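Rule-based calculations on the coordinates, nothing more; no lab input. If you're wondering where the values come from, they're calculated on a predicted model, not measured in any experiment. Cβ atoms are built from the backbone, for glycine too; each structure is taken alone.
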Structure I
């Protein structure tokens, strides 16, 4: 059976209605990402003709999606001042959920322009059906707190997720072949997207990093990764791209630990040392050394992927209590020590700019784009 990506590539003929819908979405996204933008600015940024932009903006203003906010000051210049445009933030809201935080499920209700209206947290220690019930309760809390229509729900979860929102496997949550997107969609009658948490996190980093080639690692209750190569999110033949945590650490032998097991052991050591900091001065140096071990292990494991894909950047996310900058520095050193390049750019490793909020921001962006396309 052909996968959705293959089906979309086979559809080569673009109908006029498709082009108009694409251009309409392009205008909305441009106004959303820009400040003090006029019709002429939108035409320049998008490459669309001024006539096309004027027609599309007129329809969007009539629909209440775009509002005119005033005129741009043009002292000393002849002619009518440009009318400035902005997105009406009350067109719809989105719900974003992060199931990857240790012991907690987080959710945000956001306006169309990305402003958070409400944040909610529920217990995240449940598994199986109990975890599903917690997710539904969290979404209900957020959905019931607004009178603005909800344009979409996005859920970032640990585990392997296919492109229809089925969680094929999530060890942390005790899920196997769970059609989570369908469950949530049927309950709330709202378009729903479920994505692997690392995939969501890497989406949140793309604008800030300005890179079409990027690897991301998430350190926390589990260990996950994501790859964005050639401007495309890499999902893999079985939707398991980025699942490097289950690789066994050298020396490979029966009974040897996986990367995730080794990292989790080091994280437990770091937790113990952090608790000892007030009474044991030497604990600070030991804590730094432990975090450097985590970074070195991640770097050693990622080096073959960095070399094969020639990516210029790796992002590392982690909980607030970890010094992710130390982990990133150690990972970068490990990668550079293992690679021998005659020429070319060395791979930089750095902390993510969004930290613990990366999954929520990534899912909010994904769902917002889908909801805008449906306007």
Structure II
């Protein structure tokens, strides 16, 4: 990669272009990059020629094939969902978690298990309060994990709290993140300079990725307050073609078309809606609110899911055969739209795909 004032390129190509995903991983790497709420920016010019801030950004050029080999040791055969060992339905067997969590409560169950068992010293999460945008939160016990349960639909720069935790001496952290955040972590883990051994991503020992097809701008929360007449929002969900905001006075439904104005443009160029480089990926099932879709990708992910099931905290069942084509269709449609836009020169072409890979997406099939 050309080392030509990388911090300046990050500012121009990512931040000023609107392509920043607000993952938060660059915050804390450089004293000149700060965050305010969900916004990330340079507060001072950086004169460095070289910089990890540019290398690890999920919107700078990324070689998907190399990353597959780095994370999983093999190239993918499924161009839609990426590498995986198994796709399941899963749900928590803990009533407290299912009450607090979203759908089957799988993310909260896995994160709570990691911190309770001592395998991780903390879990990098987001926490929404006072009907506003979620903020980064480092949960150190089960109670703190549960306080973060539930879905958020905006882009909290939660990886900034990862940097804080690692620089404070913490080891072995679980991270829950959007696909772009998982991608940033894997890019950082792939840095080979021996002097970079203490980078925060090296301290992540378990990655839980979230299905994410788009996020909403911060202004969405002001809009939502108008829709709910200022009532305290207890829960948000987007089951199909509308958003449901559960308040103390009941549910308020908002048609999905009214949210489109708040969708972040960079999300339209996201090539990875299912967190393909995580240890496990979790999403809704779209047809059964009591279960989550669970994609087990790495052997580490398989080992931890097996342990959690053995403890009686989680149950799984086979993914319905009739649902898989629906999931694949949604993923392929999004990826094809991204390729079309990039081929037309819309947005910064951060993807570095070989011709066979791109062809696999365009054809909507499997195999290289």
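Matching task: 14 is the computed value of relative contact order in percent (Cα under 8 Å, 6 or more apart). Pick the structure from I, II. Working through the options, I get structure I.
Calculating mean count of other Cβ atoms within 10 Å over residues 112-119 for structures I, II picks out II as the one with the greatest value. When percent of Cα pairs over 38 Å apart is computed for each of I, II, the one that comes out at 27 is I. A value of 47 was derived for percent of Cα pairs over 20 Å apart, for residues 184-263 alone; which structure in I, II was it taken from? Here the read-out was taken from I. Where does the value -14000 come from, among I, II, when helix-only ellipticity at 222 nm (-39500 (n - 2.57) for each DSSP H run of 4 or more, over all residues; to 500) is the thing being computed? Traced to structure I.
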